[in-house]
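Take a look at these structures.
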Structure I
Amino acid sequence: MPSFDLDVAVIGGAGHVGLPLSLMFADRGLSTMIVDIDAAKIDRIRSGVMPFHEAGAPEMLARTLKSGKLEASTDAAAVGRARYIVCIIGTPVDEHLNPSFTGIQGALEGCKKYFRDGQTFVLRSTVFPGVSAHTQRYFDGLGKKIRVAFCPERVAQGESLKEFQTLPQLISAFDPSTLAEMRTLFSFASEFIELEPMEAELCKLMTNAWRYIQFATTNQFYMIARDQGLDFDRILHGCRHNYPRMAGMPGPGFAAGPCLVKDTMQLAAFSQDRFVLGHTAMLINEGLPAFLVEQARRQVNLREATAGILGMAFKAGSDDGRDSLAYKLKKLLKLHAKQILCTDPHVPDPTLVSLDRVVEESDVLFVATPHQQYRTLAIPPGKAVFDVWSVLPKGQQ
C-alpha cells in the first residue's frame, strides 16, 4: 500500500461546499488539506477567518487549525500527498443551459502529474450523469490505479455542519471495497444509502429538480391569483390549513441559487430535452421577476420612480448572491425605473446601500430575499410594495 502523509485533499475546498466538508473531516481527526486557486480565500482560512457565513464554522475552523489537522494551499502538488481526493468542482450549465465539463476536465488535467496509485477520487458536487464513469475511464487511461466514487452533498447552505450529521449520505462507487471506504470517510453521517454511480448522479439531480418544480407550481398559482387582484396569502392558507394533502406546498418566492435551476437544466439535457416539466419550471421561476416588474408598472409610473430592492442573496439568512434572481430583478428595473437602490444585510457587494436609505428614498419597494430583518420593517405610507414572500408585516402591500 502506498504511503500518504495526508488523509484528504479537497480540490476547490475554499467555497461553500468544500470548506464545511473540510472542517468536518479535520474535526473528526483526518489530516485535511484544502486546495483552491482562490489565494484570497486561502489566506483568510489560514488566518482563521471564514470567507462566508456557515453556522458553527468559525469555532470549528479555529479548533482544526489549532490542532494542525486542517491546512490550506493554492499548490496543486498537495493532491499527491492525500489518500483521498475529494473534488468539489461539478458540472455547471453554460449560457445555453447545457452542461459544461470544462471545470472538472481542467481540474483533472491541472492535477494529473500529482495523481498516484492507491488514491481514491471522490466527486462531491452535482455532476452530469455519466461523469463518474468518465472520470474512472480517465484514470484508467492514465494507467493509474485510482478508484472513483460519487458521494454528493445534499445539505442546506449555512446549515452544512449540522446536516452532514443528520441527513442520509448517498454513496456510490464501482466496486464494493471503495463503497465500504466511503462509509468510513463519511462516518459522521447518520445513515448511508448505497447506489450505483449513475443512480446517485440522477438522484441528486432529481432531488433538486423536484424542489424547483414545486416552487414553480406555487409561483404559477401566485401569478394567476395576483393577475386577478386576489390575495394569494388567503388562498394559500385555505389550501394548506389543517389539510395534510397540501402540507408540503411551499410558499411563492424567487427560486434560484447555485443549484436548483442548474440541476434541473442538467436533467433536461440528460433526457435529450424531453423533460418538459423542467423547462416549464424554469420559464415560470425565471419569469417571476418580470411579472413583478409588470405588476409595478400597472400601479406606478416607474419612469419617474426610484425602485428599491430589499435583499440580494439567493435565500434568507445567506451572504451568497450567486445566481440570485434579485440581480435579474435589478437588471429588469434598469429598463423601466428612474433609479434603483439595493440593500442586503449579509451580501458583500460594494454597490449596496443601507436599508434606511432604500426605504426612505424609494417610491416602490420589492422584497427579493425574505431576510429576518425585514419581518418587523415599517414602510412609510404612500410607497408601493411588492412582497412575493409575504415577509413584511401585514397591511404594507
Structure II
Amino acid sequence: MNRQLLREYIAQYEAKFDEIGLKELYKWRAAKQFQEHWDPSAENFPKMLSLSLSKTANLMGSGNYWPRRVICEIAEQEPEAVRRLFLALFDEEDDVFERVDSFMQEVKALHASLAPGKKSYQDHRATMVYLSLRFPDQYYFYKYEMFTTFCKKMGCDFVPRAGKTSTVRAFLDIANSVRDEIRSNNNLLKRHKDRIGDSEYFDANSHILTQDFIYAVTEYLHVDELPLPAPKPKLTLRQVSVDAVEKQYQFKGRYVDYAARQKHNKRIGDSGEELVLQYEKDHCAPRYAKRIKHVSQSQGDGLGYDILSVDERGKEKYIEVKTTTGDLERPFFITGSELEWSKKAGQQYYLYRLYNFDAEKMTADFFILQGDLSQYCNNPVEFEVSLKPKHKEDDVE
C-alpha cells in the first residue's frame, strides 16, 4: 500500500468530511441501536434481534441484498437455533474466522431446511456487520466490492477474491494499517468526535471511522497524482555475526502497558513485512515474482513465517520478519510455531531481522538468520500450560 497516497486520500477525506459525514452517519446510529438493544437472553429473541438491527439501512439491505430481513425471518421460525448461532459467533474465546465460517455454513443449512432453493444472504459481508455491531471497536464493516476498489486505488499488493475468508482476513489487516494513519490525524479525530451526538455510537478506537474512510475512497474521493514522488522503500543488507545472549533476571516489579506496546509493535511489524515483501520481489527473477506471497496477511498468524518467497533457483523460502526501530541488539520474540517451522524447514527458513527502522522514510538495515532457530531461543519468556485431570474429580467436603 502506497503510504503517501494513503495520506493524500486522508487529507482529501478531511477536507470533505462534513459533506461525506451527512451521508454516512447512519453507521454510527446502527451501532448505537445494536449496543442498546442486543440481549442474547431476551425471552422474545426474534423481536429483540429485529429491534437491534433496525437501523442498519444499507449495511444489511440494498438492491437485491436482504440479509437482515432473512435472518429475522429465520429467527421467527427457529429462535433458539438462531440464538445459539449468534452466541457462538460472538464468543471471543474462539478464532474469529472459524466462527465466521461456521456461522455462515450453519445459517445456510438452517435456511435451506426452512426455505429450499432460497438465498440466505448470510455471507461475509453480513457476518462482519454482526461482529462489527457487537464489537464496534474491534472489527470493521466489510464489503468485497469496496475492498477490491480500495486495493486498486491504493496500490495494494493483495488481490481480493470473492467469497474467500482469506480476503476478509486481509481486509482486517489492511484496515488496521489504515486506522493507524487515521489515528495520527488529531484534527480529523476531533472533528469526528464533535459530530457524534446522543443518537450515535462513539467509536473511540476509530474502527467505524476507518471503514467510512475506506468507503469514501471508493465512492467519493479521487487523487489524480501525487504532489511529490513517493519515498522509495529501502532495505540495506548487513553482514553481521551474532551470538545468543543469556538474559539476566533481576526480579524487580515494573509496570508495562502491554496493550499499547502490542499495538505499537504490530504497526511496526506490519510495515517491516511490507518492506521485505517488496525487497523480495525486487530481487527475485521476474518469472518468480507472482510466487511471492504475504501469507501472514492472507492466511493469518500461526504458520510460523510471514512471507513465502523463492530463491534464485525457484526453491521456496519461508521468511519470518522481526522489525525494530532500535539497534540490532534489541531483543525480539520467537513464537513456538516459528521455532518449530524453522526446525522443519531447515535451510529454507530465513529470519529477516530489521533494525534502525524509519517508518516515515520506510528504510531499515537488516541481517539474516537462516535455518533452525533453536540455538537463539535460550531465554524463555512464558510457557503455555495445558492440563487435564488424572482421575475423576472428587467433591471436597
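Looking across I, II, the calculation of log10 I(q)/I(0) by the Debye sum over Cα atoms at q = 0.08, 0.10 Å⁻¹ that yields -0.48, -0.73 traces back to I.
Among candidates I, II, the computation of helix-only ellipticity at 222 nm (-39500 (n - 2.57) for each DSSP H run of 4 or more, over all residues; to 500) that gave -14500 used structure II. Among candidates I, II, the computation of semi-axes √(5λ) of the Cα gyration tensor in Å, for residues 297-336 alone that gave 23, 15, 9 used structure II. With mean projected area of the Cα convex hull in nm², for residues 81-176 alone coming out at 6.5, pick the structure among I, II it was computed from. Going label by label, the one that fits is II. State the single structure among I, II that was used to calculate Kirkwood radius over Cα pairs in Å, for residues 25-72 alone, giving 10.8. Considering all the candidates, the number was obtained from I. Among candidates I, II, the computation of relative contact order in percent (Cα under 8 Å, 6 or more apart) that gave 14 used structure II.
Since every read-out is calculated from the coordinates, none of them should be taken as a lab result. Bear in mind that the values here come from a model prediction, so they are computed numbers and not experimental data.
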